[in-house]
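> Below you'll find the structures, each written out as structure tokens.
Values quoted throughout were computed directly from the atomic coordinates according to the rules given, and no laboratory measurement underlies them. Computed from a prediction, not measured in an experiment: that's the story for all the values here. Cβ atoms are built from the backbone, for glycine too; each structure is taken alone.
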Structure P
Amino acid sequence: MKILVLVKEVPDTYGDRKLNLITGLAERDASDKVLDEIGERAIEAAVSHAESNAGTEVVVLSVGPDSVPNSLRKGLAMGADKAVHVLDEKMRGADLTLTAEVLAAAAAQVGYDLILTGDLSTDGVGGVIPSMLAEHLGLPHVTNLTSLAIANSEVRGTRDSDSGTMTVSAPLPAVVSITDRLPDPRFPNFKGIMAAKKKPFETVTLADLGVDPASEAPRSIIIAISEKPARGAGIKIVDEGDAGNQLADFLVQNRLV
């Protein structure tokens, strides 16, 4: 079985996050760049399955700038067998539709029995890539899983909602997205870090994948962007017997009730 794990390099969650007010793009050099934690959990799920099922290959795939190999090598150090990096200047500022198309083309080229990914990244927080990817590839998909079990012919898991917990499954090949309810990722040890240096690492371009971003331009258009307003002092309500009415009026005026 070949498990293809999609991962993303993101600005450090605990660092500063800024937008370029001219381009509308994230200033990715404003903070350290790290492998998104939800991607690490997806790698952990795939590697854990591989450790108990001989013949399983785990491949990590990412789209992004020339800093991405550092994040992919962490995935290799965690136990993945191979890494694939889609590197192309035309992907700068790519929206969700182009990203999904490129990931689908790369997945088709690499091959897979199961595509595993996080439910949403901590930078864009789109949450739609797994479904869009499944649509491109014509695959069944089960999303937002809080538990995961992989068999030879199907994948099964649980999904939580406000009304309860459901068990879902899909035949392989399939696309699966997981949540942060899955086990914490392991820390790469020294042996894994050294082994990662000798594992296969492939870099491909959009031309290699047969994707032309200009063929369907424009994908999306930014019509306005502005800096987040500074936080004000807020409104202070002094109770002189009518504080309840003032609070109710405030909630109504701000459409909070």
Structure Q
Amino acid sequence: MIVRAIEQLGAGALYHVRDLGRMARFLGYSFAGFFKRPFRFAEVIRQLRLIGVNSTPLILFIGLFTGMVLGLQGYHTLSKVGMEGTLGMLVSLSLIRELGPVLTALMVTGRAGSAMCAELGIMRNSEQFDALECMAIDPFRYLISPKYLAILIAMPILTILFDLIGIFGGYLTGVVLLGINPGAYMSGIEVKVLNEDITLGLYKSVSFGLLVVWICTGRGYFVQKIKGAGFGAEAVSRVTTQAVVYTSIAVLLWNYLITAVFI
């Protein structure tokens, strides 16, 4: 019994080491695809539409109500110490430094990341990758690298939109509904939000975008090598769920590490 438990523990450790190695090589091949010609810029534009443009309504909706909730909760907290005028600072810094990048990454993971994982998983199961390689077409240059470039462009833009609409939502709650002085609200943003805060939020958005596309495309690409995934459509569904869960955990952990370093 003990020997078998040790064997299973060792087999599990070896599997995860091999899996991490596969994912590291996959990341390297994906970036190498940027430098292979001809690069598919038309595919980058298509992915920008799928990842960025099609995600914009969701980002705006979530951002608006996140800002409104922050404004409501912040007002009632600050009113206890007579500091309602700092609501603009509270809402803007919370969104720009933390909530904007994180929630945008989670929304993109659920909407676009899962789709990328399922797409590549289906292509792997239907042997479309093998067909590309038989025609001497690099699947990374042709399919995967454009996704990387598109999401690295789209994530900062979506994060900025989230921040702006969230600050507007806080303005609606704090100024329009609760009667805070509009000058005080905007002054708090102007004085307290520094370039370093904006830069940190953009750095986070780019790194989160890389995590999203790396984990989601990698899980789909290696769908047949994932332990316990199964076969066919069942494997794609399980791996897609796994990709969303792993990406969400990775985003939250990486956000903590970046915040701990730069706070």
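> By the measure distance in nm of label points 7 Å out along Cα→Cβ at positions 65 and 233, tell me the structure among P, Q with the highest figure.
Numbers: P: 4.1; Q: 3.1.
Structure P gives the largest value of distance in nm of label points 7 Å out along Cα→Cβ at positions 65 and 233 among P, Q.
> Here's something else I'd like to know. Name the one structure among P, Q that log10 I(q)/I(0) by the Debye sum over Cα atoms at q = 0.15 Å⁻¹, for residues 1-80 alone of -0.57 was derived from.
Here the read-out was taken from P.
> Taking distance in nm of label points 7 Å out along Cα→Cβ at positions 113 and 145 as the criterion, which structure among P, Q has the greatest value?
Q
> From which structure (P, Q) was distance in nm of label points 7 Å out along Cα→Cβ at positions 49 and 161 calculated, if the value obtained is 2.4?
P
> Of the structures labelled P, Q, one was used to calculate helix-only ellipticity at 222 nm (-39500 (n - 2.57) for each DSSP H run of 4 or more, over all residues; to 500), giving -25000. Name it.
Traced to structure Q.
> To test your reading of the models, identify which of P, Q gives 3.9 for distance in nm of label points 7 Å out along Cα→Cβ at positions 9 and 33 when calculated.
Q
> Just checking, which of P, Q has the largest value of mean count of other Cβ atoms within 10 Å over residues 121-128?
For this comparison of mean count of other Cβ atoms within 10 Å over residues 121-128, the top structure is Q.
> Follow-up question, since we're still on this one. Using relative contact order in percent (Cα under 8 Å, 6 or more apart), single out the structure from P, Q with the greatest value. If you can, show how the numbers build up before the last one.
Working: P: 21; Q: 31.
Once relative contact order in percent (Cα under 8 Å, 6 or more apart) is tallied for P, Q, the winner is Q.
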